[in-house]
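Next up: some structures, all given as structure tokens.
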Structure I
Amino acid sequence: MTIGLKDMQRKYGSSGRTMKKLAVLIVDDDSSVRKSLELILKDVYEICAAKDGAESLEAVRARHFDIILMDVNLPGMDGLKTLEKIKSIDGEAGVIMLSASDNAKTAVSALKKGAYDYVTKPFDSDDLLMTLKRYVDRVNLKNEVDYLKEEMFKEFTYYGEILSASPKMKEVLEHIESVIKTSSNVLITGESGTGKELVARAIYSMGERKDKPFVAVNCGAVPSELMESELFGHERGAFTGAIARKIGKFEYADGGTIFFDEVATLPMHLQIKLLRALQEKTFERVGGNVPIKVDIRVIAATNVDLEQEVKKGRFREDLYYRLKVVPIELPPLRERKEDIPLLAEHFLKKHCAKCRKAIKGIAKDAMDALCEYEWPGNVRELENLMERLVVIARDGAGITYKDLPVNMFCPGIKRGSIDEAKDFHEALICFERHYIVEVLNKTNWNKSKAARHLNIHRNTLLMKMKSLGIKQPIKNA
């Protein structure tokens, strides 16, 4: 029975696209089988034929075949050996083995060597066409996913690792584009973990000063008594222990960019000296009298409200306005949830490469939970979680809902495990919450089944879920 292209599209479905015919190579020593297969497939596929393994290898070396239908029992070099050689030449070819015997051992061996499927002769034409269609659909789906991922990362990758599909982040990216061609000072604000240094480095890497130094200073990490020397350097003998001249961060950054992280933590006396250095573009080393001229762009970042700090007298108003020439405010991750799948996949890929693991991806229920979570630690917390999940996941497996920390779906109870509980009562709460969630997962969040499993009344379960802050995942809501 021969089925035409229109019949096949009507019977088995079609994507509706106009596509060139896929190339099929038929490898069989029986000319009648080759002719029969050609009659079945010619309306749908572009057909070539080979009578043995050696001839098929010549054909595969000459061009790419999308599908290869090959008999197991070929003269000379058998089909399994030919399969190995074909895969070494063109790993993308989909090979379907044909055999007159239904030998499970041979079938398993063929699949292990890279065959897509194993079909027993005599075959029904409809079944064969369906097998080919399943393979084509699978390849098309993989190609579409790969293409969409590539396009997605093209569309939403800005300046290195800043990834976003969020309208709020689009505004941030527009601000970055507007300042990269200038040397204006920039003040980046946002909660901890939102990526302030990433934005600072993006501005630097795309700006006119990208060939000059980028010097980062964590103002909160350096003791206040050492900060002046850290920023401006010192002369030999300036203080006890100053046995040699030291070049400070400002001098190192000359011509480039200096990034002040946690700028709100700067002591008041250093705020005064920093303001003068920014206004005059000169400074003196500690213990020195010679003015040193510098040309520096300043990018500052803070996770506190500097305007409120000014009102409270903890931050100089004149320095605040000197830093805030161009303000950029980063939204927290809970306000840009469109970015969570994009960032999760990015961090998964990043840490798989780092850990040399092949994790299959993130299951939908797990991704739903990630999107529902509030992320108090923002992007940094998400990356840390993805790194942990990659480390503990079995190589070749995927990330599932069960792999996520229990606090992600029990926000009503403070974080922690039984090990971290302060007392016996808190440990019992942690255990009870975790156990109930495990049972709900096993019953696909069917509360009646879960209650029976727990040997409690359904209303009791509902009350416990409410008191423990256990929320049903989005996919089942």
Structure II
Amino acid sequence: MPLRLAPLALALAAAASLFSAAASVAAPPNIVWIIADDMSPDVAAYGAKQVRTPHLDRLAAEGRRYERAYASAPVCSSSRSAFILGTYQTTTGLHAHDVENPQPLATPYRPLTELLREAGYFVTNAAAPGSERNRRPLKQGKTHYNFAHDARTMFDGDDWRKRRAGQPFFAQFQISEPHRPFPIPPEFQKSDYDAAQLAALELPANYPDHPLVRRDWLAYLRSVEKVDRRVGAILDQLRSAGVLDDTFVFFFADHGRPMSWGKQWLTVEGLQVPLLVRGPTIPAGTTESRPISLIDLAPTALRIAAADVPPWMEGLDLFGPESPRREVVFAARDRCGDAEDRIRAVVTARGLLAHNFLPELPHLNWSSYKEASYPAMPLLRKLQAAGKLTPRQAQWLAPSRAEWEYYDLRSDPQGLTNVAADPRYRDEIAGLRQRLDDWIRTSGDRGALPDPPTEPSLAEIKQAKRADYARVWTTRLGKPEPSDAERLAWWLRSYGLKP
């Protein structure tokens, strides 16, 4: 009897095997987002020098490098609120940075993580291996959204390896670097420190060539190398678990580098970010030169998961047939802490147009955060007073600014020379002004409306931020409001330089 049933049993076993294999093939791929804080495309794979990024370079070689990826805001919470929703922060009213009293999301908006959980994904958010703040290892990943949220509905935990067997996962890894403060390399304190590395740095022309600037820049690049090592640890984790080749891995930053003309500004330096993608259908060693917005990542993740993309998402699927329609990206900067502002920008492959709605403000208007964290702030003012800045460097300290700025990214890829007044660009600028105005109108830009009364009030916010600034300098120098000369001397000593 068992012998006569053997062929049937074998057939059933074979069918089960085929079904299992088909189910395995049909299972949605895993998705991983690796997110760095405050980083421009300062990676060797993008042509950056004086920085060693072997893991990121390998990720680029095994996947696709996006050459024109931009954040929708040049600051953490506004950008993060946008890309987790796939919608511009100005549309949802989440445009101010570091909201003190975040409110629940308005209908119909929902974060990507909740949508993926409903699609059957195990969703996690974790600090990257080795990440730390104030010398304490971190386990939970950064969110920093401008809306109230419950981690219990947004995430299943902090370790994708705790999912059910065979369950697809969406894992976010948050890397705290290269956010300030940069760890200052200990070799800076040595009297025989080899200055060859500093001399080899190629600073952008809008930064003064000063020893403090060079050391600060090199400290930033060393922090980028920490990012690379953390990415390597994440890839090793996926590889050792045997899931790397079944996973779409996205590496990007929430906005550009934390330098004086970068973070918080609608400049190339503030908006352009690295975006590297490796995955089952991504040809190795490819590049994409079309403009990409970080709000495109959420709908892309939903398409990968074979889930519906809500109609309110303004991003485009990077891999879908509609993606070639992306010709422009838009960006916005609004209040950042105690620094009030309103700027809107449109970026194409040809240029960047920015509209300063408050041209009466200086570019470097007071920011308690920057005045406490950026050594270049007091340095720039001291160099200006001494007449040691070039006209390009000094224009950012002028008491006011142009209402319109246009940068020709074909001849000026770093976006350093404003050519808005050049008649050769009149038609080009007119077309982009129309596109920017249309976007502000059709997207329902909430930043165009008066800010509703807040708790705390703006006056209270400014008072609290100034108090934070005063505490920082009291700890450093024993006085809450030191002069630029005193602050500069402290920064010089910190970087191993003589005041």
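Ranked by distance in nm of label points 7 Å out along Cα→Cβ at positions 109 and 445, structures I, II are topped by I, which has the highest value. Out of I, II, choose the structure whose coordinates give semi-axes √(5λ) of the Cα gyration tensor in Å equal to 61, 34, 20 when calculated. Only structure I yields this read-out. Structures I, II were shown, and helix-only ellipticity at 222 nm (-39500 (n - 2.57) for each DSSP H run of 4 or more, over all residues; to 500) at -10500 was computed from II. Each of structures I, II was scored by relative contact order in percent (Cα under 8 Å, 6 or more apart); the highest score is held by II. Out of I, II, which has the highest value for FRET efficiency 1/(1 + (r/R0)^6) of positions 293 and 437 (r between Cβ atoms, R0 = 25 Å, to 0.05)? Sorting by FRET efficiency 1/(1 + (r/R0)^6) of positions 293 and 437 (r between Cβ atoms, R0 = 25 Å, to 0.05) in descending order puts II first.
Any read-out appearing in this document is the output of simple, stated calculations on the displayed coordinates, not a laboratory observation. Being a predicted model, the structure only gives us computed values, none of them experimental. Cβ atoms are built from the backbone, for glycine too; each structure is taken alone.
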